[in-house]
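S.K.: What follows are several structures.
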Structure I
Amino acid sequence: MRNAFISELAELAEDPRLMTLLADNGIIVYDDYQKRRPKQLLNLGIAESNLIGVAAGLASSGFIPVVYSIIPFLVMRPFEFVRDDICYQNLNVKLVGIGAGFAYSSLGPTHHGTEDVALLSCLPNMTILSPSDPLETRKAARAAYEHDGPVYLRIGTGRNPVVNPTDYSFELGKGIELRSGTDISLISTGTILSEVLKASDALERQGISARVINIHTLKPLDREIVIRAAKETGAVLTIEEHTTTGGLASLVASELMESGVGQARFACLGLKNRFCENYGAIEDLRSALGLTAEDICERAVQLLSAKAVDAADSMLSV
C-alpha cells in the first residue's frame, strides 16, 4: 500500500502545487520520488508540530501539501496543530498516516494506528479515507488530491492482498458492497477486510448469506449503504483494527440509531477499551485480539443466534 501510494503521488506531482512533506521517517522509500520531483519534497526532520505548521503555511499560499508520517507521530503528537492550523482554517492539506491498525505489529502499541479515526473524526472539515488494498490506495490518493479541504488518508505498509474489484468507481463518501447477502451484514474498513472476506466464505459454507461492505470513507460515512444493509439483513457486525470507541463501530451505530434502525441486531469487533500490548506478526496480533476470520465467523453466528431468539420471542408474545 505504501509503494502504491508513493507511485500515485509521483504522478499527481505533475501538478507543481503539490508539495510532499516528511518528518525524517520514510525518506528512503521516497528516493525515486525525490529523483523525479526534487523541488517538491521537503524533509523537515523529527518536529511534527512544525511539520503541520509549515503545511498550513504552504496551503495558505496556494500549494497542496501532502504530509506523510507514521500515524502516532502525525495524528497524536501534533493534534493541536492539526485542529487549529488545518481544520479550523479549513485548509487544503492532505495528511497521510502510515501504519493503520497493527501494521507496525512488531513495534508495539506506541506505533500502532488504533485511535486515529476517533481523534480526527470529531474535527470539523476533516475527511477520512481508509483504503483496504493497493489499488484502492491509489484511488483514494487521487480522490484526496481532487478534494478541496483537509483530508486524512490512513494506509498500511507492506504487502496487502487485493480485496476489491479492479474496475469499480471510487467515490468519496460511498461504500462498496463487495458481496451480497441476506442474513447478516459484515461492515469493515482497511486491511482487515481480507479477514472479513475469508469469514464470509466460511459463513457461506454454513449456509449463512453474509453481505460484505467496504467503508473506504469513514467521514463522511455512507449512511445509505449502512441503513439499507441493516434493514435488509436485520443484523450488522462491524470489524476494525481500531478502537471501537469513536471508530467504525461508533460511527455505524450512531447512524443506525439516528435513522431509526436501532432494532437491527448489532455487534462490533475491534479494540474495546484496551491497547494491543502484543508483539510479533500482524497475524499473531489479530489472533490474540479476536480479529481473525474464524473469530469474525464465530461472532456472526452468535449474533444471528440472538436474532433468531428475538424473533421466536416476538412470535410467542403475539
Structure II
Amino acid sequence: MRKKWTWIVPLTLLILMLPLLIESSYFMHITILAMIYIILATSLNLLSGYTGLLSLGHHAFYGIGAYTAALSVMRLGLPFLLALLLSGILPMILSYLVGKITFRLRSSFFAISTIAFAEITRLVSINWVELTEGPMGLPNIPAASIGPLVLNSYNKQYYLVLILAVSSIFLSYRIVNSHIGRVFKGIKDAEYVAISTGVNIDRYLMIAIMAGAFMAGIAGGFYGQYMKFISPDVFYFQMTVNMVVMVIAGGLGTIGGPVVGAIIFTLAPEVLRFSEGYSFILYGIALILIILFLPGGLWSLLKKVKNLFKNSVYPNNSEIEGSDNLK
C-alpha cells in the first residue's frame, strides 16, 4: 500500500496544481478538451470494451446532452446543475429505447443500427428549427454557475470538468468491479455460455448502454456551456471515430486505457501541427504501430514500464510476496 501512495500522491497533486503550472490559455483549453474526451472514452469503453458491442453512434448521446443542458438553461431558466443532470438523464432514457430495438442485433449489424440512430438525431437537430435553431446553432449559452459562483475562467472550468471526469472513471470502476462487470466480461468472452446459465443478456447490456449514455450526455452538457455555442456539428460521425481510436489505442476493456488514449490523442494533433500537411499521415502511422505492436493498447505498455521499474527498485519483491503467500 505504501508503494502505491508513492505515485498516487504526486500524481494527484500534479493534477490539482495543473492550472497553476500552465500559463497559456490555449493549452488550458486543450487540457479541458482532453478531460471531456476522458469522459467520452470511458463511457464508450463501458459498452464496447467490456461487453464487446461496438457502438458507432455514441456521439448522439453527447450531442443530445449538449442541447438538453443548453435549452434547459436558456429556454426553461433552470439552474446549471439541474440542467447538467438532465443532460445525462435524457440520453439515458433514449439509450433504453435504442437498446430495446438494437440489442437483437450483433456485430456489424448493431454498429450500423447505432449509426442510423445518430444520423436521425443529427437530422432532427438541423430541421427542428423552432427548438434547436437549425444549422445556425445555439449561441450565447450562459457560463456555468453554482450558486453565486460563476465559472467564467479556464481554471474554474478545469476543476469542474476534472470532478466530472473523476466521477465517470469512478462510476466505471465500480460497475466493472462488481457482479455486473463480471457478467459484462462473460458476455464478451462467451455470450452463449452466459445465456445457457440463465443470465438475462439484454438486461446487462441495457445497464452498460444506459450508464455510458448518461456519462456521454454529461460530457455534452458541460461542453455546451464551456464553448458557449453548440450546433449540429456535435452530431457528426468524427466524434465517435475519435472515441473509438482513444479506447482501442489506449486499451480496450481497461479502466486506465481510455484515460491514456484520450490524453494522448487529444494532445497528438497539437504536437503534430509542426508537420503541416503530414500531421494526419503521422497520426495514422502512430495508430497503426500501436495496434500492431501493442494489442493491449498504451495501457499495457505503461504496465510493463511500471513492472520494470518495480523490479529494478524492489528486486526481491517477488520473493517477499511468495513468502507472504506461504504464510
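Values in this text are rule-based calculations from the coordinates and carry no lab data. Not measured: the values here are computed from a predicted model. Cβ atoms are built from the backbone, for glycine too; each structure is taken alone.
S.K.: helix-only ellipticity at 222 nm (-39500 (n - 2.57) for each DSSP H run of 4 or more, over all residues; to 500) was computed and gave -24500; which structure, I, II, did it come from?
M.R.: Checking each candidate, the match is II.
S.K.: Given a value of 15.1 for mean count of other Cβ atoms within 10 Å over residues 36-43, point me to the structure among I, II it was derived from.
M.R.: Details: I: 15.1; II: 28.5.
Checking each candidate, the match is I.
S.K.: Here is a further query. Supply the structure label, taken from I, II, corresponding to distance in nm of label points 7 Å out along Cα→Cβ at positions 244 and 260 with the calculated value 2.2.
M.R.: The correct label is II.
S.K.: For relative contact order in percent (Cα under 8 Å, 6 or more apart), which of I, II scores largest? If you can, show how the numbers build up before the last one.
M.R.: On the way: I: 16; II: 30.
Largest value of relative contact order in percent (Cα under 8 Å, 6 or more apart): II.
S.K.: Matching task: 3.4 is the computed value of distance in nm of label points 7 Å out along Cα→Cβ at positions 92 and 300. Pick the structure from I, II.
M.R.: II
S.K.: When distance in nm of label points 7 Å out along Cα→Cβ at positions 76 and 268 is calculated, the result is 3.9; to which of the structures I, II does this value belong?
M.R.: II
S.K.: Taking 70, 56, 45 as the value of Cα extents along the principal axes in Å derived from one of the structures shown (I, II), identify that structure.
M.R.: Value 70, 56, 45 for Cα extents along the principal axes in Å corresponds to II out of I, II.
S.K.: Once volume of the Cα convex hull per residue in Å³, for residues 140-203 alone is calculated for all of I, II, which comes out largest?
M.R.: Evaluating volume of the Cα convex hull per residue in Å³, for residues 140-203 alone on every structure, the highest lands on II.
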